[in-house]
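For reference, the structures are reproduced in the following blocks.
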Structure P
Amino acid sequence: MKTTSLLRALAVAAATALALTTAPSPAQAKPEPKAPDEFVALRDVDPTILQEIRYTTAHNFVGEPIDGYLKPMCVLTEPAAKALHKAQRKLLAKGYSLKVYDCYRPQRAVDHFVRWAKDLDDERMKPEFYPQVDKSRLFADGYIAEKSGHSRGSTVDLTVVKLPALPTRPYVPGEPLVPCYAPQGERFPDNSVDMGTGFDCFDTLSHTDDPRIGGEQRANRDLLRGALAEQGFVNLPEEWWHFTHKPELFPDTYFDFPVSRRSLNG
């Protein structure tokens with residue numbers, strides 16, 4: 001009996017040891033995807049361009065940091081980054097600077113937007129970002145989609161800042177929200193010139209050529225669009241801040257590597 005018990009114990013120990021050696025460990029977890037060599041950090045190309053990467057913070061239409069944004073940095077394909085550098089040089093000579101809100105966007109971030117849009121009970125940021133839009137219509141009206149040109153790496157959301165750039169205060173979660181189309185002095189402070197609405201404003205006033213936008217606001221939109229058009233960027237008519245550099249290096253590929261220095265450095 002003792003011999004049988006000993007053999008049984010040895011067999012159990014051997015099986016346990018085998019299971020431990022074959023079970024996946026954290027070190028064996030699937031590594032994160034890396035960016036192709038054609039992607040760069042905008043700061044490495046032009047450190048003078050201001051960056052306020054909104055999706056690393058809670059100050060966005062979702063109300064929380066977005067999946068895939070590990071660092072507050074702008075990542076773009078190299079041609080797009082170099083084109084922004086050329087536009088920046090001309091704007092600096094006029095006393096202005098570009099400021100980017102979003103650049104390359106991982107597919108997992110887009111998936112985060114989609115999950116949020118389907119949760120009709122979560123409207124915590126509605127008073128600022130989509131006060132006049134029923135959340136159930138975000139897909140039908142084109143504000144949210146399952147794919148984004150940002151994930152291809154040549155699209156950027158940005159604005160213009162008058163120099164010297166004034167500091168902007170951080171957003172405090174839970175603070176009272178003001179509609180994104182309110183007069184500039186009333187909506188959330190941004191050191192951008194007055195574009196008529198804030199960034200990511202889900203409203204027809206955000207359409208670049210909306211006829212209700214005139215005067216200084218129209219001049220500012222034209223300044224941004226003109227500076228970027230000279231360098232091969234095409235504006236999305238529904239969003240004054242949204243531009244894509246043409247021709248795109250990856251017109252049919254939607255990447256999912258995280259926004260981080262490690263994604264670029266391998």
Structure Q
Amino acid sequence: MTSRVIALDLDGTLLTPQKTLLPSSVEALKRAREAGFQLLIVTGRHHVAIHPFYQALALDTPAICCNGTYLYDYHAKKVLEADPMPVEKALKVIDLLNEHSIHGLMYVDDAMLYERPTGHVVRTSAWAQTLPPEQRPVFTQVPSLAQAAQDVNAVWKFALTDEDMPKLRGFVSHVETSLALECEWSWHDQVDVARQGNSKGYRLKRWVESQGLSMKDVVAFGDNYNDISMLEAAGTGVAMGNADDAVKARADVVIGDNTTDSIASYIYHHLL
């Protein structure tokens with residue numbers, strides 16, 4: 001086996017439905033590191049929402065965040081490269097969100113901003129409160145996303161949610177055609193909107209090549225539509241058993257779901 005990089009999505013893949021790491025996965029990934037593999041988190045999350053998992057895995061690599069919008073170095077505490085959304089595009093997204101009454105959580109600099117607390121924000125904030133203070137992601141309620149977009153250094157992405165799925169799908173189609181932005185489903189009821197061209201596969205390829213390696217050297221694990229770009233680009237794309245059939249069809253291998261020891265089993269049987 002020539003693979004030298006293991007790329008890992010978090011939610012729905014490495015994390016259980018309870019947002020925890022399976023001990024079997026932690027141990028198998030530790031052994032992979034000891035065997036010389038580089039482990040890389042490739043997630044739709046903001047870097048401030050990865051701390052507990054990054055630390056539990058004892059990683060020394062940067063993390064690819066917000067579906068490939070930026071590469072973040074945890075040890076230096078800085079963004080290494082990024083393609084944030086232009087402010088004028090962010091303002092147009094906010095106008096459309098207000099016009100169509102769609103909730104948007106705006107990922108910026110070192111925080112996630114919102115105007116009204118919806119189910120997604122409440123659930124994620126509740127999870128954050130279970131963490132030690134130094135690991136808690138920053139959620140901030142602001143009076144105006146439009147004003148905030150003009151005050152921050154970078155808008156990474158918007159996470160859109162709505163209980164009316166046909167309405168949300170229609171909105172996404174409108175944003176894609178009218179604003180030429182990248183829209184990817186990262187959960188069954190969440191769509192991420194970012195600058196066009198950003199994807200997990202794109203940013204992963206850039207990092208891999210910066211290490212003098214090829215995407216043929218990569219095994220990537222994922223479960224959702226925002227993982228397809230890296231599953232297809234990797235030498236081996238591994239879809240979780242809980243993934244949609246459309247995602248499984250784009251992978252090379254399908255394993256068990258994220259409640260089982262399937263990632264550990266794959267590592268032991270195929271990589272070590």
Structure R
Amino acid sequence: MSEIIIKNQTEIDFMRTSGQLLADVFSALDTFIAVGQSTLEINNFVEDYITNTLNARPASKGQYGFAFVLNPSINEVVCHGVPSSTQKLKNGDIINIDITLEKNGFIADSSKMYCIGEVSPLAKRLVETTYEALWLAIKQVKPGAKLGDIGAVIQHHAEQHGYSVVREFCGHGIGRQMHEAPEVLHFGKKDTGVTLQEGMTFTIEPMINQGTAKTKTKRDGWTVVTRDKKLSAQWEHTILVTKDGFEVLTLRQEEKELVLKD
């Protein structure tokens with residue numbers, strides 16, 4: 001990757017707008033997603049909402065040859081699931097919906113887990129632990145901290161609950177481009193790696209597996225699954241390093257109390 005891009009105030013304002021719009025997409029999806037829907041129906045709903053309601057662009061569509069606006073990753077799918085008219089949500093599924101949005105030339109990236117109907121206690125525990133790991137990592141962010149602090153706290157939280165952290169995929173800088181420097185690993189050691197600076201923007205997006213960390217990519221060239229077929233969960237936010245801490249640019253309405261508690 002190239003040099004880390006520090007955003008100025010105008011660029012930050014644009015990124016904040018994109019992030020707030022993406023949070024709105026998830027609010028709309030919260031009332032739409034349900035048992036029996038196909039992942040293609042979810043994709044089409046989100047595309048219509050982004051383009052026609054928000055007058056924005058779904059940034060994933062067409063990137064790297066991907067034909068859709070989101071990645072739906074169900075149960076043992078770690079990431080990069082592909083929407084399908086035949087893949088329908090069932091009671092007990094857990095699904096990650098990963099969406100990107102571009103407005104005014106700047107991109108926001110976020111994902112959320114949905115528990116469909118009545119999920120098993122083990123599945124719910126994985127989803128909740130992964131969410132906890134995301135927030136523990138976000139709260140490490142401040143000028144002078146190191147990227148390794150983010151990875152270390154995620155790894156510790158996952159492993160102390162008996163889970164494993166996927167190594168092949170990571171968070172990333174983001175702005176005018178979907179993927180900028182730096183890479184944000186979800187494992188590692190405290191006080192190592194790049195020093196965080198005010199104006200940096202990047203994603204944190206831990207992928208945590210119920211079993212081993214080993215994955216494989218299916219024949220479609222996109223869908224990544226756990227090798228042992230056990231469950232995987234992921235949550236993601238786009239983060240800004242501020243003068244004295246962090247701002248979650250893609251913060252959703254139901255999460256605002258989490259920031260206030262810090």
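Which structure, out of P, Q, R, was FRET efficiency 1/(1 + (r/R0)^6) of positions 29 and 229 (r between Cβ atoms, R0 = 30 Å, to 0.05) calculated from, if the result is 0.65?
Details: P: 0.10; Q: 0.85; R: 0.65.
Matching structure: R.
When distance in nm of label points 7 Å out along Cα→Cβ at positions 101 and 133 is compared over structures P, Q, R, which one is greatest?
Details: P: 1.1; Q: 4.0; R: 2.7.
Structure Q gives the largest value of distance in nm of label points 7 Å out along Cα→Cβ at positions 101 and 133 among P, Q, R.
Rule-based calculations on the coordinates, nothing more; no lab input. Because the structure is predicted, anything quoted here is derived from the model rather than measured. Cβ atoms are built from the backbone, for glycine too; each structure is taken alone.
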